[in-house]
Structure I
Amino acid sequence: MLILLATVFTFLGIGLGIITGLIPGVHVNTVSFVIVSSQAAIIAFSLGLLASFSPTMPQVLALISAMIMGCVVSHTFLNFIPATYLGAPEGETALSVLPAHRMVLEGKGYEAILISAWGSLGAAIMALILLVPARLLMGPPVNFYEFLSSYIIIILFSVVGVLVIQEGRSLFDIKPKMLALGVFFLSGLLGFILLSPTALYSKTWVPISQEGASPATLMFFPLFTGLFGISNLLISLMDNPTIPDQILEGVEVDLERKNQLRAIVSGTLSGGMVGWLPGITAAAATAVTRVFTSDDDGEEVQGREYIMAVSAVDTSCAIFTLLALFIIMRARSGAMQSVLQLNHGNIDPWINLSSMPWLMALLLYSVILASAVAFCLTLYMGKLFSGIHKKVKYSTMSKSIILFLVVMIFFFSGPLGLFVGLVATCIGLIPPLYGVKRVHLMGCIIFPILLFFLGWEHVLLGIFGL
């Protein structure tokens, strides 16, 4: 009976994932925080709905967690659609815009969606296959996570170094590398200020109160929306491209099996880093997949392979963060933090290899179900979005989305959030205007974590009087 109820709640989560995935700027973490802050009302509603089944409180909380998991997984499939057609990606899909947009301008936008869907599904399958090997590697007997955690500073510096070195036409092309570092530190400084316990938060007013979410957490919504959403929409308005009719019939993935396998494997493994290491974001993991791309392939092949790797990273992240929650008992994403808060005291670590905790097994069932359903939804919704430009002007869509995002920022983060969104948008405009990758904007997460591990956060707080 619990499986049947989990199916229902997972489908509810998939419905939420459709909303978060197709509306730019509405992130799954925001929905997760809303669920946690409204958990009393949701629990009361669930108990009334399930009264005839007489569920225990841990079971009700597990079902709500299944809803979150359904939302998380379906979001990773569907969020590529607006990144492709509307030009408003989130942090996780920011790097996929150029090859996907190129295909849209060639009338091959639906093929890009098809490639993305197969990348996500392939990553889901591979991540599930790697559950036991990952458990043996990161948990006992190997306990590789404890070894990695000792070198987290070196790993983070290495990731930043790889991202910066990739800029420019050659190793000695210094100007774009220095610009990339500037973007990294600028966004990092903004992220550090938002994470710091400043006096500004004592004056913060938010129209929609989210109990349990700190003011710093609420500010990350306008931060990411400004850095990756509104800024990219403004760039799209400057270009105002003419989108041709899209090919929808007889579309297949024009990519050899070896390229598909390489993209899924590299994307899944790169995405797996996010589940274990703090500060390694999905966008940073995605950029690492460039290392595995062969320069011998043509630009079109590299673009398709990269789209598949991008999607694999995003879905792999969602699954491995769930795995990390039950192996190292760490929440590496906002959604997993919500699951941890909901099931506080009811999450048992996966110690015995042959006996998986029942909550973990239930959530993995949600992962499998959501992956299968979201794959089909992505193909269906992708076709719908392929024809949307015929009915609505591109500029009209972009302006409407910007207005919607501004209203959302105000409701969830208040006037201070609007200011943060404005500053973040200005910073987010720098990479596309000066020709460097948006991934360096992820300094907003990596830079504060580096300061924390180095023990320098108090020095910077003193300098800025925070």
Structure II
Amino acid sequence: MSPLSLLLFALLFTFMGICLGIVTGLIPGIHVNTISFMIISSLSVLILFTSSLLSSFAPTTTELLTLISMLVIGCLITHTFLNFIPATYFGAPEGETALSVLPAHRMLLEGRGYEAVKASSLGSFAALFLALILIIPARLIMGDPVHLYDRLVPLIPIILFSVVLVLVLQEGSSLLDIKPKVASAGLFLLSGLLGFIVLTPTGLHSYNWTPIEQEGQPVSSMMFFPMFTGLFGISNLLVSLMDDPDIPEQVIEGVRIRLNKKSQIRGVVNGTLSGGLVGWLPGITAAAATTVTSLFTPDEQSQEESSREFIMAVSAVDTSCAIFTLVALFIILRARSGAMQAVLRLNEATLQEWTNIYEVPSLFLLLLFSVIVSGTVAHLLTLSLGKTFAGLHKKIEYSKMSKGIIVFLVILMFLLSGPLGLIIGVIATSIGLIPPLYGLRRVHLMGCIILPIMLFLLDLDAYLVQLL
């Protein structure tokens, strides 16, 4: 296949990935990892289909696998943009968008839901290009000659513990205000215990069944959706229903992000750098990095300004993380996400390590091309679809819509996670109601991810399993 033909088909497969990303981004519970597992499990069929589609161009097997990899990348990048739309309008979060649900919902109640979506999309789009600029420095710092990656790995538990300690100490009116600090620490441990049970493949999972089978998907990861939906989604909707708010007509024309340039830049930079850590370090997830970004919002900012900056930072984390997992794949040859695991499996026979700074692997360059194209298209799609979804609130009463969304999310829990998912969803919702009812910050609910990671990295998980 000629270079020009390969580039044109690369564009086609990237757009196919964008279409998949629209599905995963807008429909709660369907993640890029699910699509990635499906691609790997049906690889022979995909190769046969792609080969027959391009038969007149005589593609090699390597070229076919490269094109399928670009489909995965297109889906991944598009997902990081569009997944904020259901989080804003429906309160249906994933791990990456969980903490942004409350600020976005607050803006929705002010008629500024589309502004939240616009801030999110701008954060992701800016992070995409900042992450691309940082690829060369990342190669030099994380790889040869600095080898910072090898130095940081043993410090991950200490980094996570430091983040948790700072967040707990920030609760209360002063450092000596002990009661809220104890409560937040208890909330962290409680959500952490739930996360540990969900992530640990205990005997509970063997008694579960799901109406919709998800081939290749680890059983524990199927419980992420009910856990995050309960902790951050349904609990938030229930609290809103208690207040019975009237959703004003959403402003969608002439919307600008009411945040000064300095704060916008700070949010994007903090989010991009935090997302970069996620892409490199094992155990630190996008959720943990999202927690880190909350530390960089100045106290003197108004709630409106801090909400917008936080939304931009969270979105930047998500997109930056996706890009740096790709970078890490070519520098340390390790997959840090389900999507990268799929890319690794597709190209394991030909994947080249980026050893010489001046000799960039051709596969890496093609995948970066897919990143740029899908990110640009996804930014425009997010702005367009954000307006469409904002119009739904003009036609349906908020209470009816919220109740309908709760029923929809519960049905999704059952279909994707089975009866055990419903149980986890109920428990997670109960825990998720604690912060708003007792005046604590929701960031402590991220213990559901951070605590299990700390236990796994310290090899203490086996002891806790015995206690349970």
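Per-structure values
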read-out	value
Computed 36, 25, 17 for semi-axes √(5λ) of the Cα gyration tensor in Å, for residues 10-185 alone - originating structure among I, II	I
Structure with the greatest value (metric distance in nm of label points 7 Å out along Cα→Cβ at positions 50 and 362, set I, II)	II
At a computed 6.5 (distance in nm of label points 7 Å out along Cα→Cβ at positions 146 and 242), which of I, II	I
Given 2.9 for distance in nm of label points 7 Å out along Cα→Cβ at positions 258 and 314, calculated: source structure among I, II	I
Distance in nm of label points 7 Å out along Cα→Cβ at positions 162 and 442 - highest-scoring structure of I, II	II
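None of the figures in this text is laboratory data; all of them are computed from the coordinates on show. Keep in mind that this is a model prediction, so the values were computed, not measured. Cβ atoms are built from the backbone, for glycine too; each structure is taken alone.
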